[in-house]
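J.: What follows is a set of structures to go through.
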Structure 1
Amino acid sequence: MTRGTLILGIDTSCDDTGVGVVKLNTDGEVRVLANRIWTQTVHASYGGVMPELASREHVERIDAVMGDALAEAGIAVNDIGAVAATSGPGLVGALLVGLMYGKGLSQALGVPFYAAHHLEGHIFAAASEAELRAPYLALVVSGGHTHLFDVPHEGQYVLVGATKDDAAGEAFDKIARLTGLGYPGGPAIAEAALRGDPNAVPFKEPLQGQKAFDFSFSGLKTAALLAHKAGAKPEDLAASFQRAAVHALVKTTRRAAEAHGRQTVVVSGGVAANRALREAFAATGLRAVFPGKGLNTDNGAMIALAGAAAIRAGRPPSPLTDGAVAYAPLANA
């Protein structure tokens, strides 16, 4: 493999230690060669991520995860032609582990370093599965984010909607914890919903009648708490909540697509793995593009893909003085 075409990506923004490798061909095509993730289990007993524990786990695991990624790609560390790492948004302590590791690696190898935006990485994760050219809409929906962007041109992001309270994935986690279904909440609720009645709990549609394209999940969370106290079965509550959350995400995104004249919608982030969400988007008539297997949740391959996009666009490498940023809006227009 030619040096300069292999990009190593690192993501330690929250509780997953991710390292991936992609190959950027001379014709601009990008191929994922490796994607290794260490998912932290230490947080399960807390029902949510403990920042200090997350940082320690990243420090302990990142060397091994990188070794696994290089082995999966079939390359040596000296074959790497560029390094990308998430600089934000995320937990600052966790971000610093991957960011400093990536900077040190780039300096040791004498190759360019690119600081990547976490949400842009999620969007580019979908580009590994299908040809993706602007204009399109991008819905990033995960445990920490629920953002809807219009992408009129490559690299231009216009925020058209966002959650007013909880992120969708955060609501899944909280309701799963409330009903004793486990952590992380997304997979737990999706599995329980298969056994439940989606009509059992009459959730009201959030922000019904709004003219904007925002989201809200705090009302659903409160309604779930009341239904739980009233004796609703966990599987019925899971099925009903999932139906309401999926409906809100799809309806608002579809309205935004119509308003902006977009036919393609990228749906990425951990919640994008939800089968009910995928089926609902498939029924809209829109071209819905989802990340491939292993690329929905936080991972290093998506950051390597963001680095490849920066190189393709001719962006200069990032200054090594760039630091970790807890809150980093993606919108630039």
Structure 2
Amino acid sequence: MVDGGKPQLLPSMIKNKEKRSALYAKLKHEKKTEKRKNAKARQALETRALELGEEVPPKKIPRTIENTREADETVCKPHDQELFAGNDADEFSSVLGGDRVPKVLMTTSRFHSTRGPALIEDLLTVIPNAQYYKRGTYDLKKIVEYANNKGFTCVIVVHTSRREPDALKFIELPNGPTADFELLNLVLHKDLKNHGNPTGHKPELVLNNFTTRLGHRVGRLIQSLFPQDPEFGGRRVVTFHNQRDFIFFRHHRYIFESREDNKEKEEITEEGKRTLRGKVFVRLQECGPRFTLKLKSIQHGTFDTKGGEYEWVHKPEMDTSRRRFFL
């Protein structure tokens, strides 16, 4: 309502496109002006408080989709003893506990293009102790059986549709689970501008924002793909960042530079180690590939399309709100 009790005129109420666009631009300008005015007033209050030695008023926390998400009773608590007790008995405990060394078999769907093996070639540089086997005409169950006999801990299948990889399937061995992810926004290593070339060191793994029980389970699945003793000297970092149930994958390496007269300078210590002299700067160089994952389902046990039981499946009717997240 506006002054005088008249309802506010909204752009959606106007049928004429030009008038509707003009009103929208006007309302947007007014909102921007009001925001700038409030920012100046807040800055003036902070400046005055500092001059008088008073306490600076606290900054307001902006409302975002993340911090206004719907309440979820499955969000993990820091001291959840039941959760930590379950970690010692789940399917990933043998790998994460150090009893088994992660060993990954990668293959494609039966009908694939060159982009599928190209993605696997990039993933082989990301995941240590991984091997690629051509799919051929073998059924996936036969491949799982073969991988089990050869001591592999996980099978990754790259699914291709219309000559483009569009899904990843993770089959944990020997007893599952099987996780299906939709693959989005793929950029291969060779297509990244100014990309770096990773070394053969074991990477450091970073998992962000897997807060619920389901997210915790997905995080442990991803963690079981990598060795638990990273070699920090390689300066490699693999990141899985969850935001609004989209898991963003990035692969970087640290670059240390000494900028003294715009030149890198090194000196050798008594122990024979090379160290940078002068002011040291750190930056990240992306190695690739780059992609986004969206969890579709988690199935108990290894891959089974007929008799398999699902512990979680994403369905369209579950998306009741933009602020409802599952990971």
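Since every read-out is calculated from the coordinates, none of them should be taken as a lab result. Keep in mind the model is a prediction, meaning the values are calculated, not measured. Cβ atoms are built from the backbone, for glycine too; each structure is taken alone.
J.: Determine which structure produced the value 2.3 for distance in nm of label points 7 Å out along Cα→Cβ at positions 133 and 253, calculated from the coordinates; the candidates are 1, 2.
T.: Of the structures listed, the value fits 1.
J.: I have 1.8 for distance in nm of label points 7 Å out along Cα→Cβ at positions 141 and 165, calculated from one of the structures 1, 2. Which structure is it?
T.: Of the structures listed, the value fits 1.
J.: Thinking of 1, 2, which structure, once mean count of other Cβ atoms within 10 Å over residues 61-68 is computed, gives back 8.9?
T.: The structure behind it is 2.
J.: Follow-up question, since we're still on this one. Rank structures 1, 2 by mean count of other Cβ atoms within 10 Å over residues 109-116 and report only the one at the top, that is, the highest.
T.: Top value of mean count of other Cβ atoms within 10 Å over residues 109-116 goes to structure 1.
J.: I would also like to ask the following. Looking at structures 1, 2, which one was helix-only ellipticity at 222 nm (-39500 (n - 2.57) for each DSSP H run of 4 or more, over all residues; to 500) calculated from, given that it came out as -8000?
T.: The structure behind it is 2.
J.: Quick check for you: by relative contact order in percent (Cα under 8 Å, 6 or more apart), which of 1, 2 is greatest?
T.: 1
J.: Assuming -0.70, -0.82, -1.00 is log10 I(q)/I(0) by the Debye sum over Cα atoms at q = 0.09, 0.10, 0.12 Å⁻¹ as calculated from a single structure, say which of 1, 2 it is.
T.: Derived from the structure labelled 2.
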